[in-house]
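**Student:** For reference, the structures are reproduced in the following blocks.
Just so it is clear, none of the values below were taken in a lab; they were calculated from the coordinates. Because the structure is a prediction, the values reported are computed rather than measured. Cβ atoms are built from the backbone, for glycine too; each structure is taken alone.
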Structure P
């Protein structure tokens, strides 16, 4: 789990009944209806920043925003930005400039693996941070005031965090569809840290419109975050 000095991480995903993120032949599944959108925006309103994998951005074109005026206004009253910072996680640091992501009304940071940041931020990003290890990266983000992070996917990003027992909370919206195939929310070859394999506590379950179900689990010893 995240040490006290590093951010709290909440993985937020919509999954099928069989735990898939995408159809068997790939592509975006478009899972989640109005109910999932509601709890997703609640999680974004809680967060200081959102981690999103580069491949997820390439596939979907953009990241998730808070649209509900009440949530945006609550953040403003707290002296926070209307939207959490979007932190793209990428090996290459290269994302197509034409992506709608670069026109969204939010601040963009880049967390790049296997490379030191250049003298100036990469095009389209206000800040460029190295990802030498997750421990180093999370400590740096915590030092920059990012204490609450939502993780929006994809599966490889979730797997890399689960492998080091860095996820404090799982927020899954289970959607009434069966997709089959290999595109689970954790890849089949994921090596989950031994400490993360058991002991999760169910802290919330909520029926959502459209026969969806919100489930939230936290790691042992955590007091439970509020949305």
Structure Q
């Protein structure tokens, strides 16, 4: 799941209008932004295994810090608490907690049974939507289109930057998604990690968008 996670962040703006789009996208992508750092540190691991699922060649066999159910709950609460202490916006804090945890729910739906319940646990879960390329595309693209429509309908550009920056981000996400599908597998874990770090670019981009758009009255 890639643009599906971003879909949750875009849609959440309607529920928590005072939260910056940058913060919303940071919440839904938090663990995937942490993950490449943990790979480079050698604290988590992944294998390049073409054919392991029809949709992705990645074997996520060791990522309990970022993606286990228990740690995801911890990241959700920690992220929401920090936000609440800084902003004192209860609705925003709750929405961000849900945003962080939504990542586990969506990954649970898409991944094969490779998601650990807790660090050290021998129980792994996953419904395996990635075993169906058409099913994955239908679910994820439908989520993204719906979220983009909701965000565009709920906000308005203050200036030309608000229009071009937003639709530029949407276009870049779509192109990145297509590239992730049609590109050959990365040569190794290190190259994958460095490539995944580029996702951090979407966060300041979203903060920039938020400064140039406003909620419709």
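**Student:** Work out distance in nm of label points 7 Å out along Cα→Cβ at positions 169 and 193 for each of structures P, Q, then name the structure with the largest result. Don't skip to the answer; put the middle values down first.
**Tutor:** On the way: P: 1.8; Q: 2.8.
The structure with the largest value is Q.
**Student:** Oh, and also: So Cα extents along the principal axes in Å, for residues 105-144 alone, computed for just one structure, reads 28, 20, 13; which one of P, Q is that?
**Tutor:** Values: P: 28, 20, 13; Q: 35, 18, 8.
Of the options listed, only P reproduces it.
**Student:** Who wins on distance in nm of label points 7 Å out along Cα→Cβ at positions 137 and 177 among P, Q, i.e. which is largest?
**Tutor:** Details: P: 2.8; Q: 1.2.
Sorting by distance in nm of label points 7 Å out along Cα→Cβ at positions 137 and 177 in descending order puts P first.
**Student:** Quick one: mean projected area of the Cα convex hull in nm² came out at 12.3 when computed from one of P, Q, so which one is it?
**Tutor:** Working: P: 12.3; Q: 11.5.
Here the read-out was taken from P.
**Student:** Where is distance in nm of label points 7 Å out along Cα→Cβ at positions 17 and 161 largest, in which of P, Q? Numbers along the way, then the final one.
**Tutor:** On the way: P: 2.8; Q: 2.2.
When distance in nm of label points 7 Å out along Cα→Cβ at positions 17 and 161 is calculated for P, Q, structure P comes out on top.
**Student:** Also: helix-only ellipticity at 222 nm (-39500 (n - 2.57) for each DSSP H run of 4 or more, over all residues; to 500) was computed and gave -21500; which structure, P, Q, did it come from?
**Tutor:** Details: P: -6000; Q: -21500.
This value belongs to structure Q.
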